[in-house]
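Below you'll find a set of structures to go through.
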Structure 1
């Protein structure tokens, strides 16, 4: 088993990938919930995430990495430490005192930033984080996430000229967990049905 498969299993073990019935931010229901904020409490898993994202970023052209607050600050830091890459991050709220910076860290206008986040569903939250980076003169072409939920995010980013890269597609996580008997057939098939047609799945669970 390679480290990527080990990581998928570890994410399930620590509760970063949960199965059940969850209400998402949108108000819709989902049979799977991905909470990567919990990684801060599991240094072994966080190190693996740093290595896997660092490996995925090889070959991309950038001057620094930019972690999206708040979930991806720890994740981007793990990548920074793993690869010795300079890191910055956009603030969610700009302070009205001190430097009043909207991007923290050392950078110059015209440098290229690789945006790192924990996961992507749609692209909306990525655009909010990219805006202050571009406002400060940083160039953004690529967005790297640990998990792509395969729910339209890649297409949304592409429409605005950004390219998505991911360590896992959610279908791959499901397949790894099922193959290693971490989840049974019923959970696997139910989650697959959800991702193939979330709306139809919603209606069937009413």
Structure 2
């Protein structure tokens, strides 16, 4: 479990990393540029996604991440924050005048696990929208949706599975076919309420109550 203070550090670090890479002359009040100066959690390998959204509309501005724990969390956040702001192929790079109109969101992931696939009914029963994120793989394609997507879209399990198939470039309902691999994961999600503002933990089934900081 990630403490509220480490969640806040993760979001501040994501913003600072992106701003330094794309707009190095801009002042930043976030943690220093040395990954080693961050708490121990940030030296542990974790999967992570960084999402940028327009404020106040909530419209997506960029989202890139590592589904698997391939790098220490601090390095992973730095890399994907920069990529979300600069390299998401769906959007142009963030311009200097946009930073104060964008909120940063960091999703720290659990390791993906296989979803039971003995039957479509078993798969549906195993997926819990609002708790699980999904990865669908098959026919040389792969797609991932974070847990909060189902909540934001008001999707049930079948709609979430279909949406993840579409994200992978597969037909709706492809998750029912033999040879399609489905994995699930959970996420602790932290986001700015307004650009450069207070960072809050988003309620999810996996995190439950907030993790208190130490005495």
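Computed from the coordinates by the stated procedures, all read-outs in this text should not be read as laboratory data. Only a predicted model underlies this, so the values are computations on that prediction, with no experimental measurement involved. Cβ atoms are built from the backbone, for glycine too; each structure is taken alone.
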Structure responsible for 1.1, with distance in nm of label points 7 Å out along Cα→Cβ at positions 36 and 60 calculated and labels 1, 2 on offer: 1
Parent structure of the calculated result 17, given that relative contact order in percent (Cα under 8 Å, 6 or more apart) is the read-out and 1, 2 the choices: 1
Highest-scoring label, criterion being distance in nm of label points 7 Å out along Cα→Cβ at positions 84 and 108, among 1, 2: 1
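Determine which structure produced the value -13000 for helix-only ellipticity at 222 nm (-39500 (n - 2.57) for each DSSP H run of 4 or more, over all residues; to 500), calculated from the coordinates; the candidates are 1, 2.
Source structure: 1.
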Which of 1, 2 leads on FRET efficiency 1/(1 + (r/R0)^6) of positions 156 and 196 (r between Cβ atoms, R0 = 35 Å, to 0.05), largest value: 1
